[in-house]
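These notes open a run of structures that come right after.
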Structure I
Amino acid sequence: MKTLLVTGGAGFIGSNFILKQLSETDNVIINLDKLTYAGNLENLGSVADQERYHFVQGDITDSDLIESIIKQYQPDGVIHFAAESHVDRSIDGPMPFIMTNLVGTAILLDRLNHYWRNLDDTKKNNFRFLHVSTDEVFGSLGMDEKFGVDTPYDPSSPYSASKAGSDHLVRAWNRTFDFPILITNCTNNYGPFQFPEKLIPLMVINAISGKALPVYGSGENVRDWLHVEDHCDAIYSAFERGKTGDTYLIGGEEEVTNIRVVETICEILDEIQPLESGESYKQQITYVTDRPGHDLRYAMDISKIRSELGWNPKNSFASGLKQTIEWYLENRVWWEALQQKKIYEQERLGKQA
């Protein structure tokens, strides 16, 4: 049994990770989350009363708070999810991304390094800090390449630049202070509890609400889709068995163009919740001005995590997407509550050039 500090645990991936941890391990989870627009404690309502789960509301840029959490809970490791993560929002307002993703990560590293250096040898040798990052730090790919662990960084947006910077900070703490870190870079996630500004939940909710389904540019941008459950399994595999100081790339090996994702969502909805008119949801697809700096394609070479840790994605995009759509249909209360709070109303973001 370990005590894990999970930052950003009320967000999409973080909450899925915590739910899996509490159902599949004996670990104690300390969830530190600022509860910005994308943090939602209702994601964790089913475990809120568990003795092994503790929630702390706060900001990772608050050094005194980080110090007090470390002192109180004496974590055996950290899984660092906390980040501003939406490209369009980073175009509209870059500074929160710089503060959370860069400054917040630096403060965590600084405080945790001081803590780690004063641990007894056994606990010190077992401690790990895993930083969860993104494929977007590498920039855009041509049609026949894949990102590898040695791919140079070439971020295109304020979001990806801030994540690239945080990756560099994490590596610097390892190389300068021997602080035991791991980095994971993942492809596009999907699954339950994803905030509806992201492509798949946005299209599902817009479709059944009778709204337009806006597709950027020609819709030919390609993404590799990874089910959030597979991602959480990969993260914990890296945390438990990965080599400290190393980077592990995580992907679903499911490359699909954006337009094909939207068309597939429409086809699944046509099957499981057909329109009374008998028409296809595809009639709601519209094309809008492309996102500034929109990367053409992302794809990961996941051979390292496969060969070293034995991890493979289990969910196919076809089955995972249908299950995800069904989850949003069955959990209208969850996303309607976000609409009622006026947190996000499916408006277009990131139009500034």
Structure II
Amino acid sequence: MGWLVFAAAMKILSVVGNRPQFIKSAPLSLALRNKVDEVVLHTGQHYDPELSQIFFDELELGEPEYRLEVGSGTHAEQTGRMLPGIEQALLAEAPDAALVYGDTNSTLAGGLAAAKLGVPVAHVEAGLRSFDRSMPEELNRMLVDDLSTLLFCPSDAAVENLRREGIIEGVRQVGDVMMDANLRLTPLARDRSNALAGAGVEPGSYLLLTLHREANVEPEPLRSVVAALEDIDEPIVFPAHPRTRTALEKAGVLLPGPVRLLPPAGYLDFAALASQARLVLTDSGGVQKEAYWYSVPCITLRTSTEWAETVTTGWNRLVGTETEAIVAAVAGASAPGEHPPLYGDGHASERIVQALLDTISGR
């Protein structure tokens, strides 16, 4: 009679902390099920229920085994408060790898804590570069890429960025996990969401605005953006980040009449709004991609982007926060004739899981 050998399941500690990371982790968590033991740690970087719990509910994410609830603060304060809790979880769970997403303080803290303990770091969205080191996100992603054992890139350009920096080992071009979520959930969003009715708008008849980056909610750029909104004669739906609401109140800035100010939107409501807008204005990285996938022209309220392909195809325009530039871009916005596929085919999650299994098992 032969011996039966049962290998212990591979264990992954997934570190998440904000809205984009919840979205990215959803299809990957689904792909990990029944193959890998995933332990989820929520840093609490986004702690408002409208930016956190609603995504766990809508995306059917399991309850995190660890919640750090670090709250707000400077970049250094947030990152510093995360490190001890992540380290304790790593020591308690002894995972085969730590999975981190994107470019936030949660990403950096997860990568640092794991690397210091000798736990391999797997970075989803590796290799992105805006080439603007004044952005905290740029520093975060560069540092985490340097710490990572597995680097999962969403595009060939990201692979090339890493090659130029001398990072070749462990690099995989897998596509974008947000595309996986987009293909699965957008049809549900249009069927189930009442967000357009709630905002009092019809498909194709409004602009969608998101504005939350730290540099853009300072008084001067904030007033400049709002001045542009005053000169736009179309309904503008604005699901505002809590940081932005606070900044508007502190600066004493009043939004003009055409702006429909809403609470932060969950994934399904936001997908419904973004996919049926005439035009998207944003300073978010992820929203630039979402607009592209929805075939909605995008105006980015920044002067650099890590998603350069959306600009070179003509679907995205970088304008910064100057009033005149925003107004002119809105007036001249239209959909280009061609829409080439970008950032994968909806199967990035499966490729990531297979790479994790192959690499950690030593095959």
Identity of the structure behind 15.8 (criterion: mean count of other Cβ atoms within 10 Å over residues 186-193, calculated), options I, II: II
When Cα Rg over 2.2 N^0.38 Å, for residues 274-337 alone is computed for each of I, II, the largest belongs to: I
Identity of the structure behind 2.0 (criterion: distance in nm of label points 7 Å out along Cα→Cβ at positions 130 and 194, calculated), options I, II: I
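Rule-based calculations on the coordinates, nothing more; no lab input. Since we're looking at a predicted model, the values are computed, not measured. Cβ atoms are built from the backbone, for glycine too; each structure is taken alone.
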